[in-house]
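Next up, some structures in structure tokens.
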Structure I
Amino acid sequence: MKIIDITHGFYPDMPSYEAKWYPKFAIKPVMTPETDPAPTRRTFTRLELFAHNATHVDAPKHFFEDRESLDRLPLDIFIGRACIADLSYKKPFEPITADDIEKAVRDIWEPGSRLLIRTDYLLHNWGRPDFWDRPPYLTPSVADWVIENKGVLIGLDCLTEKPGDVESPVHLKLLGEGIPILEYITHLHLAESKVSCLFALPTKVEGVEASPVRAVLLENVMEAAF
């Protein structure tokens, strides 16, 4: 079995979307070995996380306030067969269409699979000041394809929406159908097979619309485990 970490993690001073409402990640010491009142020299840390930075998953509640929060979604959505659509040829600001997905995974797709879209955009462009302005992006037809082909989750290493599109049609279609969106994954180029087993369990927090995820691919386990 080969484990591939496809998580884009948190770290101090990491880039964040340029908006006044978008909080930055922070690590705050609560207790250090020097301030521990006991003789054990313990360390305690507070993490100030934003649920939509680094690798995370969106639940329907992100856009529909009366729909499912993450803790209400079945765990088997986040564990199981995943098909990787290699679209690493996509250029910055190039749309991704249903035809692209069809060509990339039709020979391996099965209903109930998870679709992972590889562009390598995050891998090569994270940290650029224009990162959020020029990515490949999904067209609504991709959401239609996932829905029509009975996908249970979609993950991607570019951006879900076209930069500047405040209507968010892809989120609305996918989340409206109860399909979670796994955003800011990376290192899909390390996968040796187009079919793998995804583990992407969100942190269990009651009532939230999104959560950080430690996402990994397990290769060479599909036949034995599923």
Structure II
Amino acid sequence: MSQHTVVAWPWLLLTSLTYILGNRCRPFGLTGGIAAGKSTISQLFRAHGAVIIDADDIARGVLEPGTWGYKRLRASLSRGTTPLWPQVCQADGRVDRQALREAIFATPAVRRVVNQATHLPVFVELLRQLILARLWYWRSFVVLDAPLLLESGLDRLCHTVVLVTAPERTRIERVMRRDSVTETQAKATIAVQMVPAEQIKRAQVVFENSGTQTELRNRVDAWLQQQGL
């Protein structure tokens, strides 16, 4: 099973619901290579009035103790003769995210188990926030910010996918500085995503972040003006 394999039924459910509710429910999608500068563009979108639905924040939230996602993960990692749960659970009961991340990168089977346990809670919360932003608050500029937007199939929910890219060497160095990891670990983190050429094929808008922050900001501002946002 490929690390980029899409869990089919959750995104199929969400896609069906958004089409039933109408095109107004479909957000912009924002993604990018890890450490390519996606957060900078997200901040610029927010400054222009966008509602940001952050998939990383949702993924963290569904693993808070007592939540549905937490219970599913605990049950999944407590099975077998050598359960992983004691290794990723801290003394206060919270998930040790660093230990969980290391286990995911070390063992593809662990990645699959974690994905199966958490995808449904993440998708349900994502749908809740999307409906609130679009239908309850009636906001026109809604952005789904997800580093694995394309890999997870969430791009099918979006009417426009915005991708930010940067040279691989630059990204590796940024990850090493940001996360205090080795070059090998940084490369493993980046390898989780599609290669840039595949990402570019599936995006409608691409921002290359190889220059200064000012240059990137000017390009994003110009595009937003063209969109009337």
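For the reader, a short list of remarks on this structure follows.
- When distance in nm of label points 7 Å out along Cα→Cβ at positions 77 and 133 is worked out for each of I, II, structure I gives the greatest result.
- For 2.9 (distance in nm of label points 7 Å out along Cα→Cβ at positions 93 and 157, calculated) the corresponding structure among I, II: II
- Relative contact order in percent (Cα under 8 Å, 6 or more apart) from the coordinates reads 30; which among I, II: I
- When distance in nm of label points 7 Å out along Cα→Cβ at positions 69 and 109 is computed across structures I, II, the figure 2.5 traces back to II.
- Answer label among I, II for the case where mean count of other Cβ atoms within 10 Å over residues 37-44, calculated from the coordinates, equals 19.2: II
- Read-out mean count of other Cβ atoms within 10 Å over residues 45-52, computed value 16.9, structure in I, II: II
- Which of I, II yields -3500 [helix-only ellipticity at 222 nm (-39500 (n - 2.57) for each DSSP H run of 4 or more, over all residues; to 500), calculated]: I
- FRET efficiency 1/(1 + (r/R0)^6) of positions 53 and 85 (r between Cβ atoms, R0 = 30 Å, to 0.05) derived as 0.80 - corresponding label from I, II: I
Every number here is computed from the coordinates shown, using simple stated rules; none is lab data. All values derive from a computational prediction rather than experimental measurement. Cβ atoms are built from the backbone, for glycine too; each structure is taken alone.
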